[in-house]
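The following blocks contain the structures, represented as structure tokens.
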Structure P
Amino acid sequence: MPSGVLYADYLTPNANTATSPVAANKLQTVDAHIVNMASTPATVKVFVGTNNSPGDNKTLVEPVILNKGEKIRIGGAILAATERIVMHTDGDMVAARVTCFEEDA
């Protein structure tokens, strides 16, 4: 995927939500903003993986509890070919926006 928005929506509760993998011979510099829009707390974890499973992950954000309106910002994460951002929450109104700048490796 070229530079731009990788994901912009609410996360699915109790499921891993992933961006598309980085293409071969490319690198992405990724920024992510995640905010809890609900009135109840939500736990959020963010990692880099080569699939949607946490088994092969590199954790960017350990599980953290976000209260209403609290947010996480990840800036400048470098992803190589086949890697993707994977986000997980137990909340039902956690919004995320993930953008990237893509370049040749």
Structure Q
Amino acid sequence: MEINYDLWFVRRDDDGGITEVGVNFFEGEVSEKDEMDTVTNEIIPVTCYRRVKKLHKEDMVFMGNRKTLKTAFIYTPKDFGAIKTDKELDTFLNTELDKDEIRTNHEWQL
């Protein structure tokens, strides 16, 4: 299985620095499924990544006692340092995904 993430929220200070992030993690796989082509109205096989399960704290033991809000994991500058750009945040979150020994980081988020 593969793992990826979806940002629930990103809070920034007045200078644009990221102060808090809520992230949901998902398990999924690349699979082929028949879908309707909206142009030709024909059923065709489509290969893509599909999320199959939203991961919760008990699924993510490598996260330890990380704070959660609803099902999202909360990160602060204490975790990722002083960052301002989305690219820096993506790099940090991808290093978090690499800690999972059960699942592999989904290539679309690299």
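List of remarks:
- Entry that produces 0.97 once Rg/Rh (Cα atoms, Kirkwood Rh) is calculated, selected from P, Q: P
- For FRET efficiency 1/(1 + (r/R0)^6) of positions 71 and 87 (r between Cβ atoms, R0 = 30 Å, to 0.05) computed as 1.00, the structure of P, Q it came from: P
- Source structure (of P, Q) for helix-only ellipticity at 222 nm (-39500 (n - 2.57) for each DSSP H run of 4 or more, over all residues; to 500), computed value 0: P
- Of the structures P, Q, the one that 49 was derived from, the read-out being relative contact order in percent (Cα under 8 Å, 6 or more apart): P
- Here distance in nm of label points 7 Å out along Cα→Cβ at positions 31 and 47 was derived from just one of the structures P, Q, and that gives 2.7; the source is P.
- Test item: distance in nm of label points 7 Å out along Cα→Cβ at positions 63 and 95 calculated as 2.6, pick one of P, Q: P
- Among P, Q, structure where Rg and Dmax of the Cα atoms in Å, for residues 39-78 alone as derived comes to 11.7, 33: P
All of the numbers you see were taken from the coordinates with simple rules; none came from a lab. Bear in mind the structure is a predicted one, so any value in this text is a computation, not a measurement. Cβ atoms are built from the backbone, for glycine too; each structure is taken alone.
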